[in-house]
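Please treat every number below as a calculation from the coordinates, not as lab data. For clarity, every value in this text was computed on a predicted model and none was experimentally measured. Cβ atoms are built from the backbone, for glycine too; each structure is taken alone.
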Structure P
Amino acid sequence: MDITYLLMARGFVYLAAVIDWYSRRVLARRVSITMDTDFCIEAVEDAIARYGTPAIFNTDQGSQFTSQAFTGLLKEHGIAISMDGKDCWRDNVFIERL
């Protein structure tokens with residue numbers, strides 16, 4: 001999972017997407033005008049509801065993904081948390097290209 005931004009005439013819109021590493025398919029996505037945690041959590045909940053619980057979930061170390069609410073959601077579902085280290089752009093290359 002990662003967040004990217006879309007430049008608009010007056011500011012940005014943020015896109016959070018959950019992607020399956022194997023198939024490179026977008027499983028869930030949400031758009032927000034703020035960089036809060038809620039739209040990330042909604043995307044994860046949608047992906048779990050539609051496709052089941054993954055064994056491992058990978059993100060970068062952004063504040064949305066290290067928050068208690070986000071990591072708590074993953075822990076509640078028994079999902080192993082994987083976070084990229086510094087300068088590990090290859091770990092999220094497919095979502096970065098989205």
Structure Q
Amino acid sequence: MYAVIRTGGKQYRVAENDVVVVERIAGEAGDEVTLGDVLMVAGDGDVKVGAPLVDGAAVKATLVEQTRGDKIIVFKKKRRQNYRRKRGHRQDLSVLRITGITA
């Protein structure tokens with residue numbers, strides 16, 4: 001059984017015992033998290049597609065850790081104008097282990 005969930009403006013296909021890295025979700029390591037934005041649930045030849053969400057469906061996960069992504073460099077330049085700006089960014093991330101899918 002698998003599900004398609006939406007969190008942090010992105011969609012993820014998850015199954016039980018999967019480890020997923022998503023944008024930061026509030027909580028500490030070891031906390032139980034319920035993700036309610038379930039767009040689709042499939043399994044045993046049965047597919048339920050929401051419009052836009054599947055009613056009564058939820059995905060339970062355990063928060064493994066809070067971490068940060070790799071640093072990206074944002075560099076702006078306008079030629080011949082002596083204009084240069086350099087900034088860095090590191091995204092806050094959460095690592096989730098999917099423990100259950102309820103349809």
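Structural remarks
- Highest-scoring label, criterion being Cα Rg over 2.2 N^0.38 Å, among P, Q: Q
- For 4.8 (distance in nm of label points 7 Å out along Cα→Cβ at positions 63 and 79, calculated) the corresponding structure among P, Q: Q
- Entry that produces 1.8 once distance in nm of label points 7 Å out along Cα→Cβ at positions 47 and 71 is calculated, selected from P, Q: P
- Between structures P, Q, the calculation of relative contact order in percent (Cα under 8 Å, 6 or more apart) yields its largest number for Q.
- Of the structures P, Q, the one that 13.9 was derived from, the read-out being mean count of other Cβ atoms within 10 Å over residues 7-14: Q
- Given 0 for helix-only ellipticity at 222 nm (-39500 (n - 2.57) for each DSSP H run of 4 or more, over all residues; to 500), calculated: source structure among P, Q: Q
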